[in-house]
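Peer 1: What follows is a set of structures for review.
Each reported figure results from applying straightforward, stated rules to the coordinates on display, with no laboratory input. Fair warning: this is a prediction, and the values are worked out from it, not measured in the lab. Cβ atoms are built from the backbone, for glycine too; each structure is taken alone.
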Structure 1
Amino acid sequence: MHEYVKYVDGTLAVFSDIRKKDNGEEYIIVSFERPKEYGFDIVIFELPSCNIVKRAGHYTDDEIAIFKTVVERGVGYFFNAARKEKIPNDKSSITNKYKIITLCGSTKFKDEFMRVQEKLTLDGNIVLTPNFFNNIKKEDIGERRKKMLDEMHKQKIDMSDEIYVINVGGYIGESTKNEIEYAKAEGKKIDYLECIR
């Protein structure tokens, strides 16, 4: 297996050499693995179909959506790298069919998040949201986990084409302000639910 990337949460992405099925069809395995106290979180994709062939552990649906986007956009890259050919520098071998949008805002607006997520998805976008809403109190999370969640959300912004800010009643909290500034610094497009005055 060949290392592709290591994420800040410890996830290691690796890919196989080209393999052949009985019918002669070529395929590659791309695996995302994160070590945990109890073992590993694992999700494995088969390319070029990008279907999940194995899932174990506790990766969230949002995390798996990010990984799926990585493999879908990188099919050409992985096959070229597995053949040990020069990787083309253009994006002709990468599929960019759907725009990726990360939702930002206070998690107390859960209903609005759900409504916007549904609308943007039906409009043909891949939508990434916070990992959970107001079912866990901030004081119960702890500083280490809060930092991890903030990093995870910034990683979602990194993967996105733009962010969409859920600013109900014009409200934008400190965490959301930081995410907006981060998105600006990364050159991401920013849309708002309500107009900014």
Structure 2
Amino acid sequence: MLENEYNFEFPQLYKELLEDRMLDNTAHHYLLDYQFFGADFEPFSFEESLHNYEDFPFWDKDQSKQIFPFAQTGGGDWYGFCFCMKSDTSLPIVLMSHDSDYALFLAENLEDFIFYKMLMASLKMDEECDHETFITELYRVLSTHKKYLRREYVKALEQLYSGQMEGLSENKLEEIYIKETACTRFGEELYCGI
């Protein structure tokens, strides 16, 4: 197991997601499996994550820079656990660009990251999808993801989905995210090149 080989200690939520096949995009439903518009999230199986960690030359094995990828964007950037920033209370999630030596701090932990991505999914991308179908889709994903989120996050998402969604912007959603999670490092850049 990777935890033994590299001294990584993965969060319980990650293990639960793996067990529930939420990181298997061939499963009936999986993490952030939105239809009609892009969530910009493609999960890796544990084997894919391990392969990417071990074989991709950009990842530094120096413990001060270790990032373990668990998903990617449509453009090939990787979401990963930033073990070099791990503390007793958090294991931050970063977005690592495939063409940069920097990672972008997104969340203090995996639960906050899921909440962040679910907030961002409320920005309608597919103009061919009518509003009612769009809202139904947001609630569908929320119904399969509730068990992985704090009650306060579920409540915030339900309030967002049931309210006025016209004119939502990325900045507004980031404000909600920072307020709900008290994340002070959101958007901070971290150097992690070789």
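Peer 1: Name the one structure among 1, 2 that Rg and Dmax of the Cα atoms in Å of 18.5, 62 was derived from.
Peer 2: So the calculation was done on 1.
Peer 1: When relative contact order in percent (Cα under 8 Å, 6 or more apart) is calculated for each of the structures 1, 2, which structure yields the highest value?
Peer 2: Largest one: structure 2.
Peer 1: Distance in nm of label points 7 Å out along Cα→Cβ at positions 158 and 182 computed as 2.3: which structure among 1, 2?
Peer 2: Derived from the structure labelled 2.
Peer 1: One of 1, 2 was used to calculate distance in nm of label points 7 Å out along Cα→Cβ at positions 14 and 70, giving 0.6; which?
Peer 2: Only structure 2 yields this read-out.
Peer 1: A value of 0.85 was derived for FRET efficiency 1/(1 + (r/R0)^6) of positions 30 and 102 (r between Cβ atoms, R0 = 30 Å, to 0.05); which structure in 1, 2 was it taken from?
Peer 2: 1
Peer 1: Suppose you compute log10 I(q)/I(0) by the Debye sum over Cα atoms at q = 0.13, 0.18, 0.19 Å⁻¹, for residues 78-141 alone for every structure in 1, 2: which one lands on -0.49, -0.74, -0.78?
Peer 2: Matching structure: 2.
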